[in-house]
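So, here come the structures, one by one.
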Structure 1
Amino acid sequence: MPASTVIWITGLPGSGKSTVALALKKRAPRSVIIRMDDLRKIVTPEPTYSADEREYVYRALVYTAKTVAEQDLDVIIDATGNRRSWRRLARDLIPRFVEVYLKCPLALCAEREKRRIDRHSAPGGIYEKGEAGWPVPGVNVPYEEPENPEVIIDTEKTSPVEAAECIHALIQKRH
């Protein structure tokens, strides 16, 4: 059985998931980043972000991460994953699973998202769309904070590089 680790970086849109994932990848070059926004473009090319659609896409995300980890590669999941049940599914199916919660105030997330230059495949204007009724976690769709993540990082106070160092140190201790 491979000793690969799957790290799910969760948090509100704009909390820094993609930036932290890239910084972590630099420290763990044999890891693979799986971005929900990229997966969604394949699985649902014209997304509606409905509850049913999210259920299917997140289950596909967990399966993909599990399958890649079984090939002896560490996996970094870059996905909001607003429901605990999806992260719990990953924890139940993946032997070496780490949940990282990027905690960040909603107002700061919205500000960051608005001035984002590199979108890392994420759609633009997320929070504006949420105010207009589009289903956005933290705005009009609940974001269920992790109950017992292995790591909580306050991205209002911690840089992406520091966050990646913290996550990488934890993973090194577990190997």
Structure 2
Amino acid sequence: MEFHEVLAARRSIRAWRPDPVPPEVLEKIGSAALNAPSACNLQPYRFLVVTRAGLIRQLNDVTRQKFIGQAPAVIAALGNADGAWHRDGHSLMEFDLGIVMEHIMLAAVAEGLSGCYIGAFDVKAADRLLNVPAGWTTFMLLPLGYASEGPRPFVRSRSGSALWETVK
């Protein structure tokens, strides 16, 4: 898929077929994460790729979105705020994780997958389930799979001129 087609195809999808995601596809998506930039190249992140159905169901139970239990794979993005670059005393871990997660999502779309970023979950419970080491925390969950429904039409809430302006 051409890059701009990938951008146009990316939607938040919340229903998947039960088909497993092949390991080689997950590896390609992981390669995209390795290519993402981070402040000072500190890469204050790690990723856990969960494919065990029982653990996915347990993760589903600690979220507000009860659809992730259907996903054949969930990528848990872990962050380390102390290991990130800091500006004016504030960690840029979340900024770095946003960049790398978009690399992961776009790579998934290019492979025919879809997903939905999940930030509304019990972080401490997810950390316990995933055995997250001290100093790290679960930042985001990304359920992935082959969509069982088509995407809704794309509607931007604001016009392009409200989002993008050239200052000369």
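If mean count of other Cβ atoms within 10 Å over residues 69-76 is calculated from each of 1, 2, which structure is the one that comes out at 18.4?
Value 18.4 for mean count of other Cβ atoms within 10 Å over residues 69-76 corresponds to 1 out of 1, 2.
Suppose you compute distance in nm of label points 7 Å out along Cα→Cβ at positions 5 and 117 for every structure in 1, 2: which one lands on 3.1?
Answer for the origin of the read-out: 1.
Where does the value 33 come from, among 1, 2, when relative contact order in percent (Cα under 8 Å, 6 or more apart) is the thing being computed? Before the final figure, lay out the partial values.
Numbers: 1: 36; 2: 33.
Attributed to the structure labelled 2.
So FRET efficiency 1/(1 + (r/R0)^6) of positions 21 and 37 (r between Cβ atoms, R0 = 30 Å, to 0.05), computed for just one structure, reads 0.75; which one of 1, 2 is that? All intermediate terms of the calculation are to be shown ahead of the outcome.
Numbers: 1: 1.00; 2: 0.75.
Source structure for this number: 2.
Here distance in nm of label points 7 Å out along Cα→Cβ at positions 29 and 125 was calculated and came to 2.3; which of the structures 1, 2 was it taken from?
2
Which structure, out of 1, 2, was distance in nm of label points 7 Å out along Cα→Cβ at positions 45 and 93 calculated from, if the result is 2.5?
Values: 1: 2.5; 2: 1.3.
Answer for the origin of the read-out: 1.
I would also like to ask the following. Taking -10000 as the value of helix-only ellipticity at 222 nm (-39500 (n - 2.57) for each DSSP H run of 4 or more, over all residues; to 500) derived from one of the structures shown (1, 2), identify that structure.
Values: 1: -14000; 2: -10000.
It traces back to 2.
Can you spot which of 1, 2 the value 18.6 was calculated from, given it is mean count of other Cβ atoms within 10 Å over residues 61-68? Walk me through the numbers on the way to the answer.
On the way: 1: 18.6; 2: 15.8.
Label of the source structure: 1.
To test your reading of the models, identify which of 1, 2 gives -0.34, -0.59, -0.80 for log10 I(q)/I(0) by the Debye sum over Cα atoms at q = 0.10, 0.13, 0.15 Å⁻¹ when calculated.
Details: 1: -0.34, -0.59, -0.80; 2: -0.40, -0.68, -0.89.
Derived from the structure labelled 1.
Computed from the coordinates by the stated procedures, all read-outs in this text should not be read as laboratory data. Because the structure is a prediction, the values reported are computed rather than measured. Cβ atoms are built from the backbone, for glycine too; each structure is taken alone.
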